[in-house]
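Student: Once you scroll down, you'll see the structures, which are given as C-alpha cells.
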Structure 1
C-alpha cells in the first residue's frame, strides 16, 4: 500500500507542476484497481503532493523563490509594450492591488478553489502568491481543501458500487 501511496503522491506533485497530467483520472483508476487502499490515506497523499507541487508556483509568484534567468520575463517599461500587452499588464496590476486590499477574499477564493476547482486551483495559487498570502495559510487551506476533494473522489467508486447493488 505504501508503494501506491508514494506513487499517488508523485503523480499528484507532477500534475501540480505540469497541468497536463490528470490526477483525478489517476485516483479513480487506482481505487478501481486497488480497492483495498483507504480513501483517507489516498486523499491525504494526493493532497500533499498537489499542494507541494503548487508551492513552487506560489513561492515564485510571491517572490520568495528566485527563478533562473531564462525563466524570468525581461521587464520593459509599459510604453515599450504593445497595446495588447500593456492592457494585460494594467489588468494584472489591478488584480494585484485588489488582492492586497481584500486579503480575506483571496483566502475564501483559494479555499473554494481547493475543494471545487473553480476558479482553477492553479490560478488562485498564483494570485495567493501575488497577494502575499502567508505560506502557512496557503498550505493549510490548500491541504484541507484538496484532502476533502480527493478523499471524496477516492470514495466515490465504492459509493457508486454500493448504490448499484
Structure 2
C-alpha cells in the first residue's frame, strides 16, 4: 500500500470514527478508496452556476459526450464533478446537522475517501426534464441517450439498482473509465 493510500485510509477511519461508524464498512460494502485528482481542468458551469472541474482526460471525454448528445438534440446538464475529501466531509456534516442519520446518508453519499468524485472522473448529470439528483432522471431523454451512447465516451453508470456497494440507485451518476471504453 502506498504512503498516500495509507494516509487516506487513516483519514477515512478517523472521520468515520467521529461519526460513530466502524471502518469495517469499507470492506463490508466493498468501498474502494479513490485518491484525489492531482490535476483538474474546467469542465463547465454546473447547474448551481459554479465552475466544475474534472481530471484532464475525463474533462475532454465529458465535453465530447455533452457535445455529441447536444448534436442529437439532448442537453446533458452538469450537476457536479470533482469533490475533495474535505468537501465530502462538509457535505455529510451538513446532512447530519439537518437531522439525517449517518446510516441513511451513507446510502446516498460515499464516505470521504471513497467517493468517485475525488478521482475527478465522476459526473452527476441532470436534465431540464427532472429534478437534480432524483431517480426520475431515468425517465428523461438524457438518461436514455446516456444508456445508449455513454460507453463510447468511456462513461459508465456507477450505481445501478442493487449495486454491490450498497448505494441507492443513482441514474445520474456516471464515471469515466477509459479502459472500459467501447
Structure 3
C-alpha cells in the first residue's frame, strides 16, 4: 500500500489555507486540491507491506510520546516544477521543533527498517497541481495565522484519475 506520515492541520488553519487557495484559483489555472486533503508530509514511505506499516506505527508512537504540539507558521508560496506545469504550495516556516520532529521520525523509521523517501524535508502544504503560473503579480493574499498542530497520522494514499484519496490508518496525538 502507498503511504505517508503527516501532521494534520488544525481546522481553522486548513480553512484559511483553503480561502487562500480559492483566492489564487481566481488568478491561476490548475487543479486546486480539496481542503480535506491538506496535510504537511513529514515522511513519504511509498509502497510498504503490513509489517512495515506496523513498524511505522511503532515509530510514530516513539516520536509522538516525546514531542509537543508544533506551531505551523506560513512562510509564503512556492512551487515545484516548471511555471507552465507546477505544483503550488504554501510554505511553512522551518522552525526548530518542526524540523526536529521530521528528523526524529525519519531516524525512528530507519531504525525499524521502514523505507521512506530520503529527500530533504521541506515543510509545505500542497494547494494545487498542474498550475500555470503567470509572470504577472498575484493578487493580495491573506495567509493563515500560525496555529498548533497536535496530531500525526499514517495515511494510505490511493491514486486515481481524479487525484489522490487519503485514508487515515493510525493517528497519534503529540505530547
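Any read-out appearing in this document is the output of simple, stated calculations on the displayed coordinates, not a laboratory observation. Keep in mind that this is a model prediction, so the values were computed, not measured. Cβ atoms are built from the backbone, for glycine too; each structure is taken alone.
Student: Using the calculated result 37 for relative contact order in percent (Cα under 8 Å, 6 or more apart), pick out the matching structure from 1, 2, 3. Show your work: numbers first, answer last.
Tutor: Details: 1: 32; 2: 22; 3: 37.
Clearly, the read-out refers to 3.
Student: For which of 1, 2, 3 does distance in nm of label points 7 Å out along Cα→Cβ at positions 8 and 128, calculated from the coordinates, equal 2.1?
Tutor: Working: 1: 2.1; 2: 3.8; 3: 2.8.
Checking each candidate, the match is 1.
Student: Out of 1, 2, 3, which one gives 2.3 for distance in nm of label points 7 Å out along Cα→Cβ at positions 40 and 64 as computed from the coordinates?
Tutor: 2
Student: Here mean projected area of the Cα convex hull in nm² was calculated and came to 10.5; which of the structures 1, 2, 3 was it taken from?
Tutor: Working: 1: 11.7; 2: 10.5; 3: 9.6.
Checking each candidate, the match is 2.
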